[in-house]
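Derivation of every value follows stated rules applied to the coordinates shown; laboratory data play no part. Keep in mind that this is a model prediction, so the values were computed, not measured. Cβ atoms are built from the backbone, for glycine too; each structure is taken alone.
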Structure I
Amino acid sequence: MADVGVRELKQQLSRYLDRAQRGELIRVTERGHPKAMLGPLPGRARVEEGVAEGWIESGSGAGLRAIRRWKSSGRILDALAEDRGE
């Protein structure tokens with residue numbers, strides 16, 4: 001985590017916003033005392049960010065098999081116990 005004083009933050013705001021957007025946490029201090037935190041917005045997944053910025057490509061899902069539903073007239077636990085020989 002980086003520390004930055006209020007004066008430097010004002011002078012180089014764009015630089016620190018870019019760092020925060022990339023995921024870095026920055027503690028803002030005033031006269032050496034912590035006053036605020038600057039960081040990425042919560043809830044935005046790193047993968048979504050990568051897709052938006054173009055350094056991750058979304059897959060098409062081709063080649064994935066569909067999961068078939070298991071059909072049974074009995075209870076799953078009974079079938080499992082029978083399969084185990086219990």
Structure II
Amino acid sequence: MQEVAQQITGGILDVESIRLLASALAIGIGAIAPSIAIGLIGSKASDAIGRNPEAAPKIQTAMILAIAFAEAIAIYALVVALIIKFV
């Protein structure tokens with residue numbers, strides 16, 4: 001049965017190519033939400049600083065903390081992609 005499948009697909013879908021595709025999808029999809037979140041965080045922080053410039057240090061601290069938490073999700077996706085690729 002495998003021989004028939006290889007003849008039909010031309011041997012394109014071997015294990016390594018599936019792992020590379022899964023790795024690319026893991027980081028690609030896993031980085032979408034954090035990038036959107038970081039953009040929204042920066043936008044709202046800029047709006048808040050524009051409305052109340054005296055509160056800029058507090059807003060910037062909260063913004064950097066929120067960006068770090070959002071970026072952690074992308075780092076987890078990168079780790080998963082590396083595990084899929086190399087393990």
For distance in nm of label points 7 Å out along Cα→Cβ at positions 33 and 73, which structure out of I, II has the highest calculated value? I
Label whose coordinates, when FRET efficiency 1/(1 + (r/R0)^6) of positions 17 and 41 (r between Cβ atoms, R0 = 35 Å, to 0.05) is calculated, return 0.45 (choices I, II): II
I have 53, 20, 8 for semi-axes √(5λ) of the Cα gyration tensor in Å, calculated from one of the structures I, II. Which structure is it? I
Give the label, chosen from I, II, of the structure having the highest value of relative contact order in percent (Cα under 8 Å, 6 or more apart). II
As an exercise: helix-only ellipticity at 222 nm (-39500 (n - 2.57) for each DSSP H run of 4 or more, over all residues; to 500), calculated from one structure in I, II, equals -10000. Which structure is it? I
